[in-house]
Structure I
Amino acid sequence: MSIDNVKVNIGNAEIGFETGKLALQAPGSVVVTSGDTTVLVTTVANKSVRDGIDFFPLTVDVEERMYSAGKIPGGFFRREGRQTEKAILACRLIDRPLRPSFKDGFRCETQIIATVLSVDNENEYDILALNAASLGLQLAGVPLESAVGAVRMSLINDNWVVQATNTELEESVFDMVVAGSLNPKGEIDIVMVEAGATDNAFNKIDEGSAAPSENIVADGIDMSKEFISKLIEAQKELVAKRDVPEIDWPIIEDYSEELKSQISEAFGSDIETAMAITDRSERSEKQSELEDQAVEKFLDEEEDNTKAIKLAFKSIVKNTVRDRVLSGGPRLDGRTPTDIRNISAEINLLPTVHGSSLFLRGETQVLNVTTLGMSRLEQMLDTIDTVTSKRYMHHYNFPPYSTGEAYPMRGPKRREIGHGALAEKALVPVVPPKVDFPYTIRVVSEAISSNGSTSQASVCASSLSLMAAGVPIREHVAGIAMGLISKDDTYVTLTDILGAEDALGDMDFKVAGTRNVITALQLDMKIEGLPADVLRKALNQAMDARHHILDIMEDTISEPAESLSGNAPRLETIELPKDKIGEVIGPKGKNIKKIEEETGCSVEIDDDGILTLGSTEEDAIAAGKEMVMMIIDPPEAEVGVEYDGEVVSVATYGAFINILPGRDGLLHVSKFHSSKRVNNTEAVVSVGDKIRVNVDSIENGKVSLSPVEDLEIPEEAEGGESNNSRDRKPSRSRNGNRNGRDKKSDNRGKPSNRKRVSFEDDFEKGI
């Protein structure tokens, strides 16, 4: 089979698509490149439908290969394990715009696998994989309503830049991925947006950069359509070069229009009455009752059509609710399109945690907890990225009881990871940098009750708990979920959607931010697309709602707590002089261990020489700081003053004794005893011995000591008269050594293995 390729220029980036070379057994196989980043994307779809399948079984997997970045995986087995968070988010990024693009009724199991073969750390692989997946589906002959194209738009120096490199993104204020499809009119409809402010967004704004307001973001989305169109055209060009087979795919009809019409005629008015009930439980009970009656009335005794009856009934319910809203009627709970449910918030619910909050919006409840720790608790990342650690972590949990259900809990699902990542994206821009707040921060959102947008409720709850914990975030961040109901050219945007409105509507649109800055945005369309003016209106409607929520949050807590919780560790940092880092650490970390043992506080030193002391007790930090400062700037010894010292090392010529923090002196072997000569210092003194000494002299920073009282000299250590004796001088051997002993032998006349080092050398090394 021939190899075909096509290239397209998107801004300053060239994106190339190639098929027919790799993975030849896969019906759809595409290699996509940009720079030195290369991704293989394969698509396989079964030709038949599994029995009992009443949904579309689409699976998207992203396989990050460590070799793509020239790395060997960490861990015992030295091979890739479970997917990284980035890979999971990339899976969702590919799945969300593609899933609505499949033809209704297509139920054949379909799998998309994106394998990252090479990364250059400048061109991200996720956008490339999404475009290649759309192309691969077309090459496999899978029935799509439209191809999908996607680009990254970045707000840099007040201008929108398409497909910016990672180096360029360092100057970005706002970064978003926009996906679109081609409608029958030949225009681009937006089907997905994933966006957020960058880590340094507020610093850039403070320096004069434009803030990502609603109108600026809408302009960026509009601009993306030109580039999305070029990518879709490139996909079409490559497909045209291939002999794509026409496949008669099975299309499943859930129910007949005739059955739906019969149910509507029999129960339509009752359904309208039931859907007008504003109480959720009462409305659900009445809906279930009517559904059971419909099953009983239209059940086919020869062929069980219960599933078809229920699906047709739900379709009628959906249309009833949608038509009522489109005609200007109330929503399910009686609200107008712009009304927000009752909101309440409180903080400091849990006594032993560092910060906590409870945020309620209608029947949606999120309990949030903030925990602070030292730098050593940062999350280490074993990924193909250059980023190796993560200081701010946001975890989202969605237990089954939150919706009144019971099912096994087997760790976080992709949805939970995605919601946590979205909330993290919303809050990271307002979190203080490490230099100002040297804590590792973990925020956990527990969705304990769910009826619409727990992800945005978790944003609000997290902002509250961070402030309650005393984290100096710039300002509050609030989130709101928007919905849409449309028909023909009529569009109604809904503020603060219910869970049912999410299921019945055409859009899931989440917007988070401060009063003036959008910090995170996520849009998923369930219809072909959204006109630009409708999107702009939805953004401004969301801003009004966000301001309302911020008012309530600020009434609860308007500024970060002045002090941390008593349960939170206190941290203090010291910038160590470069020449003192080794001294503070000590041999094999001896000094660090000593500080930790004696004070009870934790000690960390980073590569830049920043030392951090951490403890829940302020006294412990003060004591640790004092010990560190003693090493950095030790007190001076005074001649003629007595000190209680400790032996820190022993040499043949004497013992080094610590008399002050960071100050050692030499007690020469000749001064051990006033009348006895010592020939074995190690038999007299040992490391750790306590000796009271006097400072005899200080020359060039070197301290000479003498014992206040003679040391006890064991018999085996004696060598005759004291070295201090004035009655006679020691004789010299033929080689010039005193006491007649050979230079190469010890006091017993046996060869010595000890390296002879001068006092000055030993003293400089701190031996």
Structure II
Amino acid sequence: MKQTRIILLFAALLALCSCSTTKRIPEGEQLYTGVKKFTIITPDSTGKVVPGVDASLRKQVAVAPNNAIFGSPYYRWPFPMGLWVWNNWNDPGHGLKHWLYDKLVAEPVLINDGRPAARVKMLENVLADNGYFRGGASYEIIPNKKNPRKAKVSYNVATGPAYTFSQVQLLPDTCTLHRLIDSIAVADPYLREGARYSVDSLSEVRIRITNALRNRGYYYFRPDFIEYLADTVQQPMKMAMRMMLAADIPPAMLKRYRTGRVTMYVFRNQGGGEPDTFQTRRGTLIQMMPSRFRRELMNECVTMRTGRWFAVRQMNSTQTRLARLGIFNAINIEAEPDTTAAEPTLNVQIGCTFDTPLEFQVEVNASSKSNSYIGPGLSLSVVNRNVFGGGEQLRVTATGTYEWQTGKSKSSLFNSYEVGMTTSLSFPRMLAPGFIKRRQRNLNWTRFTLNWDLLNRPHYFKMAQFNLGMSYDWQSSRYSSHSFTPFKLTYTKLMKTTHEFDSIISQNPAIALSFMSQYIPQMMYTYVYDREFGRNNTFNLQVTLQEAGNLFWSVYEACGKRGEKELFGTPFSQFLKGTTQIVYGRRLGVGDHWLVTRAAVGVAWAYGNSSQVPYAEQFYVGGANSVRAWAVRDLGPGSYRPPADQENGYFDQTGTFKFEFNTEYRFPIAGPLHGALFLDAGNVWLLKKDPLRPGGELRAKTFLKDIALGTGVGLRVDISMLVLRGDLGIGLHAPYDTGKSGYFNLPSFKKSLCFHLAIGYPF
């Protein structure tokens, strides 16, 4: 029976492959199957031009054929399903077959659709825009040898020599505006003798000059006010460039304005109210009452100053600061000329409308392993965005995760749970000593946190954790942000243990020390660099450095205290910990196709007052955002595997060194539905050898073998503010002994599966 099905499937595949993809192509037309060759000829015979110019040229011919791989004009998938349907099916107009036809069909891309002649003109325009005025382009249609109704297109580009500037003449020194433009232009790196003529570069110069002028009072100045006059007659392959202002510019557009009256409006979320007027250091504040709003907050956010030259930069800065408060749902800033002022003046009106003060957030996370373990989690948050009227945020979050095992006796149905409560109070300013400048304090956040967490493993232990801390968050540039925690105190207490756990602990001192009740006084610093490079590249770097116990240890040592040191009668932990994560995203072809890659490394080392890193600070892998073919804490350390009789022995599957690597191809399916194909790898190891966890130590010769490998598929529903994600992980290689030889050593396909349901992208 099975053999019959395979034969029928193979026959159906052959029948489908034998279908023609050109049967319905109109007479005289050819099916476009992509670009055959794209050749660039340069005077030096290298075929290489400036990278930006090369990319612009290739973009002009990037017409994707049917079934293109990632939108590539050169490569196609071997099975053109859409063309087969178009050529061999008839659309009934209704019913299931119509629905299938509508979803599968793809109309053919013909040679004429690609307009090769027009693209040659576009190539020549690109050459001219980049200084290659003597360049040219041509194309050739190359029919398919087996089927002449199919054809590719080859393009040839001859750049010729590039024109460069022999001289750059700026505006005459006749007025303040001219002198200011010239001073900006002289400092520009492009406007130099010998630079290659480029329309895009000249446009960027105009934009840079315009931005500088608009930040120096010339609010109405626009890039098209600057024109260029080129002379190519004086010298061969040289160009004399002259900058000039456009004619017929209205005089008001060239005036230099100062900041006049600043009026700030604060509207209620419900609308209405009675206006109350206050005079502040930054201007007039009109607040609709009743409402809770600390008036000094406007002084901290508004950066424009009456009487100074008007700057768009300050206008944008004010917008950003008000938005970062998180208490307004609408912010509008307008500047209008003051017709009564003696000199050119712009009055500013700032309108802010309160958002609803309370916000509720729900996050769900769930995973299912083929070994019958199921582990969902829930997070509920309530946020008050304006507690004291100054943009302070109070957030209370309750979390809960649990795990049960199906297919067992009723007594073991409920295995473990973890519950916690976190409260944080954030101030939109830096509460810091006086040596920090006031303007720097108002750009940042100060957070106070209080957390409680309870972890219960019924077969083994119950552990409670409390912590309180204070941190500063600030942004030093457009792409760089920082977080510094000068103080965080954590207390962990092992509240209850079972006889089985005690027997394991008594035999393994390393695990016992990581579970001991202890204080963890910490300092922490995190740096994040997040940037987009054009439309096609994203980059995120996150580095975290953490230390614990060093300050207290130093104080005790200075006071002559030797040996083990205690805080409030309990030993405190001492260790160093660091993590680094890099996430790089690359758009593939055209459309919303992305290849996103993540690499993460973590190291933790205990010393001094501790011989082991606390359990809560050790690393683990597996789960919805890690190696998705395994559940959380289901791997490691190294090749170690807990004994079969430890049903829920997650306590020993942690480590002090972590490595993870993930790559994921994300693609659209239909509307908000997206798909993903992923490959995950990673594990944790021990930096200190533990005889009771054999194979757990980090060793160079077994490192690659100890890395778990999994793949899988995912579906995501992306509805703007919310992404619901389901990932099915498939294990390929387990670092531990599975009873099966070879690299792909999972015992069966069923036992290699792990499903995760989560909110948001994994990275």
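When mean count of other Cβ atoms within 10 Å over residues 178-185 is computed for each of I, II, the one that comes out at 20.6 is I. When volume of the Cα convex hull per residue in Å³, for residues 330-697 alone is worked out for each of I, II, structure II gives the greatest result.
Here FRET efficiency 1/(1 + (r/R0)^6) of positions 186 and 346 (r between Cβ atoms, R0 = 30 Å, to 0.05) was derived from just one of the structures I, II, and that gives 0.60; the source is II. I have -5000 for helix-only ellipticity at 222 nm (-39500 (n - 2.57) for each DSSP H run of 4 or more, over all residues; to 500), calculated from one of the structures I, II. Which structure is it? The value was obtained from structure II. Between structures I, II, the calculation of FRET efficiency 1/(1 + (r/R0)^6) of positions 474 and 570 (r between Cβ atoms, R0 = 30 Å, to 0.05) yields its largest number for I. When Cα extents along the principal axes in Å, for residues 418-609 alone is calculated, the result is 61, 47, 30; to which of the structures I, II does this value belong? Derived from the structure labelled II.
Quick check on the output: 1.21 is Cα Rg over 2.2 N^0.38 Å, derived from one of I, II. Which one produced it? Can you show the working numbers first?
Numbers: I: 1.33; II: 1.21.
Checking each candidate, the match is II.
For semi-axes √(5λ) of the Cα gyration tensor in Å, for residues 514-625 alone, the calculated result is 50, 20, 11, so let me know which of I, II that is. Attributed to the structure labelled I.
I have 1.00 for FRET efficiency 1/(1 + (r/R0)^6) of positions 290 and 354 (r between Cβ atoms, R0 = 35 Å, to 0.05), calculated from one of the structures I, II. Which structure is it? Intermediate values should be presented prior to the final figure.
Values: I: 0.10; II: 1.00.
The value was obtained from structure II.
Throughout, read-outs are computed from the coordinates displayed, never taken from laboratory work. As the structure is a computational prediction, the values presented were derived from the model and not from experiment. Cβ atoms are built from the backbone, for glycine too; each structure is taken alone.
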